[in-house]
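No value in this document is a laboratory result; all are computed from the given coordinates. If you're wondering where the values come from, they're calculated on a predicted model, not measured in any experiment. Cβ atoms are built from the backbone, for glycine too; each structure is taken alone.
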Structure P
């Protein structure tokens with residue numbers, strides 16, 4: 001199983017960057033996790049979007065799904081020109097209802113809801129979900145294949161759910177949207193880099209990648225915070241590929 005980072009910023013991209021988007025490849029199957037601004041362009045550096053088996057949206061904030069509104073045009077026009085007959089499977093939380101409804105586009109997206117009870121099978125990949133702590137419904141996702149497991153938090157504040165859900169992950173990718181100095185109270189919507197290190201340590205994860213990075217932060221400061229609790233942490237680098 002391979003992870004390709006198509007976007008690693010949030011809630012807006014750095015110059016030349018992109019927001020949340022991750023391509024998972026396992027044998028001949030391709031799965032896109034999140035589709036934020038800039039992801040569609042980067043996706044096409046690695047595969048044609050018609051070759052995706054499915055798209056999973058962890059939640060319906062724009063920095064995680066805005067390129068879905070552009071992808072719809074691409075699929076629609078290609079269908080009308082006879083270049084594809086693809087209808088993409090899309091899985092997303094039902095809430096917010098208005099945003100979910102915008103994705104319900106006949107003959108373009110085959111839309112289905114997900115929650116923490118959902119189990120999906122795509123090729124050899126088994127996908128399970130756990131609800132996180134965020135202003136809108138957001139699900140962490142676990143992808144298992146051939147004895148290896150990737151866990152991605154989506155966006156979340158501190159919650160014991162992410163520690164439990166991440167247990168013994170081979171690769172754990174966490175929302176490191178904050179430095180500790182910017183955490184003003186317990187209701188912030190993202191983990192700090194320090195908290196990411198704690199999650200990785202307490203869950204027994206074998207490898208930690210930090211993503212959803214605020215563009216103005218110094219990456220060395222992000223890493224230093226996480227390393228207080230988990231020394232071998234890495235930044236999820238844009239366009240980098242990671243074997244799981």
Structure Q
């Protein structure tokens with residue numbers, strides 16, 4: 001299997017796949033780059049919103065992070081919630097894996113309270129698939145969005161991965177985001193292996209991720225039933241059959 005997820009999450013994914021009996025190659029298609037985090041002590045912050053564990057990873061060693069730990073945190077899903085608890089947050093509200101459900105969680109949490117009391121701090125990446133901050137403002141919240149990291153595309157594939165594609169040793173590719181899927185396709189074109197890379201099953205975390213590989217010409221596309229890693233692994237089993245123990 002080829003895992004295109006960025007570091008360090010790709011190591012955990014590889015370990016889980018190997019435990020299931022799969023052989024794994026890694027080709028992180030996005031590179032994590034943290035950005036400076038301003039310590040704004042003048043703003044009265046009443047909660048933190050996070051849609052990626054990377055947003056916390058980027059600032060956990062920067063000044064100002066410790067002040068946030070006493071606040072309630074709204075996490076988009078279980079993985080992000082686990083990262084928040086590991087970082088020291090105690091009051092973590094978990095949505096069901098996407099920004100639309102996270103928006104509802106935030107709204108439900110303040111029933112009976114004034115939405116305009118204090119500010120919600122949305123820790124985000126540089127590239128967003130939807131304007132969650134704007135949607136919450138439409139709902140009556142004061143929201144400040146702070147970009148804490150960016151994910152830079154990796155332009156080429158490792159030579160070992162190119163060789164594995166040429167030898168038909170890769171049976172499927174796992175895609176976790178639209179941007180990493182797009183970077184993968186661009187890298188296969190740069191390396192001259194696009195046809196062979198897209199001829200095998202492409203397993204995608206969501207329908208929106210799958211759109212990228214379908215548009216590139218992939219025909220064997222399997223989508224996770226829910227946007228989480230266990231469901232993606234189940235999609236992989238459906239695509240190629242679970243490995244023999």
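To which of P, Q does the computed value -11000 (helix-only ellipticity at 222 nm (-39500 (n - 2.57) for each DSSP H run of 4 or more, over all residues; to 500)) belong?
This value belongs to structure Q.
Using distance in nm of label points 7 Å out along Cα→Cβ at positions 22 and 190, single out the structure from P, Q with the greatest value.
When distance in nm of label points 7 Å out along Cα→Cβ at positions 22 and 190 is calculated for P, Q, structure Q comes out on top.
Of the structures P, Q, report the one carrying the highest value of mean count of other Cβ atoms within 10 Å over residues 70-77.
Largest calculated value belongs to Q.
Assuming 60 is percent of Cα pairs over 15 Å apart, for residues 78-149 alone as calculated from a single structure, say which of P, Q it is.
Numbers: P: 63; Q: 60.
Computed on structure Q.
If P(r) over Cα pairs in 10 Å bins from 0, in percent, for residues 6-45 alone comes out at 35, 49, 14, 2 when worked out from the coordinates, which of P, Q was used?
Going through each structure in turn, the value belongs to P.
Mean count of other Cβ atoms within 10 Å over residues 166-173 was computed and gave 15.2; which structure, P, Q, did it come from?
Considering all the candidates, the number was obtained from Q.
Any idea which of P, Q comes out highest on Kirkwood radius over Cα pairs in Å?
With respect to Kirkwood radius over Cα pairs in Å, the highest-scoring structure among P, Q is Q.
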